[in-house]
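Structures are listed in the sections that come next.
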Structure I
Amino acid sequence: MDYTGYEPLDAAAATEMIRGIARFSIVQPSWHCRRNSMPKRDFSYQDLVAILLNGEVHEPPEYNTTTCQYRYTVRGETIDGDIATIILVIVDHRTLSVVTIF
């Protein structure tokens, strides 16, 4: 199932789905995230996964009219215990696309 254009998930459902995908499926950092956000802010792939596994969605997603996708904001701890925020898209039931991290 492709989640492009579907109704947004509430915070609890989004958190649960994101954790499940991070645990058992595919987490794809975008080009911007890999080449810009992560090195600029000194985050590793392990930091991304830690935030996704332990973080939470606290607010409704923002709809991106260009890509017709909902962007979720996840806040959580890195492997060092620092608080960070990830903006991501749930592509389908097995794939997350991480847009940026800060």
Structure II
Amino acid sequence: MSRNGSAGSESSQAQDLKSLREARKEIVGRVRARVKEQNRIQRELLQALKNGPKTVPEIAGETGLSPQTVFWFLMGLKKYGRVIESEQWDSYPAYALKEE
């Protein structure tokens, strides 16, 4: 029985929740796949920087990702303190892992 005394209300809420989960199943699956892909890309970028600073074109060449994708993710990693701009090489900044 629920707090307000109606067992039927709980059953209705459970059924509504089940229906909502089923209706959103495809969306949740797409979001999970997207997050998984984003995490994979971040791991690749961090792995590429383990041997020292690199520019966006160097990382793109090493990982096979587009320079735009590399730059996008590097900016996120920089924003959250995992990557820093370490030096300037020609017209490109080099990015490095932030020391912990």
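Work out the source of -8000 here, i.e. which of I, II gives that when helix-only ellipticity at 222 nm (-39500 (n - 2.57) for each DSSP H run of 4 or more, over all residues; to 500) is computed.
I
Give the label, chosen from I, II, of the structure having the highest value of mean count of other Cβ atoms within 10 Å over residues 22-29.
I
Of the structures labelled I, II, one was used to calculate volume of the Cα convex hull per residue in Å³, giving 86. Name it.
I
Comparing I, II, where is distance in nm of label points 7 Å out along Cα→Cβ at positions 14 and 78 highest?
That would be structure II.
Hey, relative contact order in percent (Cα under 8 Å, 6 or more apart) derived from one of I, II reads 22; which structure?
Going through each structure in turn, the value belongs to II.
The numbers here are math on the coordinates, done by the rules we state, and not lab data. Note that the coordinates shown come from a computational prediction; the quantities given were computed from them, not determined experimentally. Cβ atoms are built from the backbone, for glycine too; each structure is taken alone.
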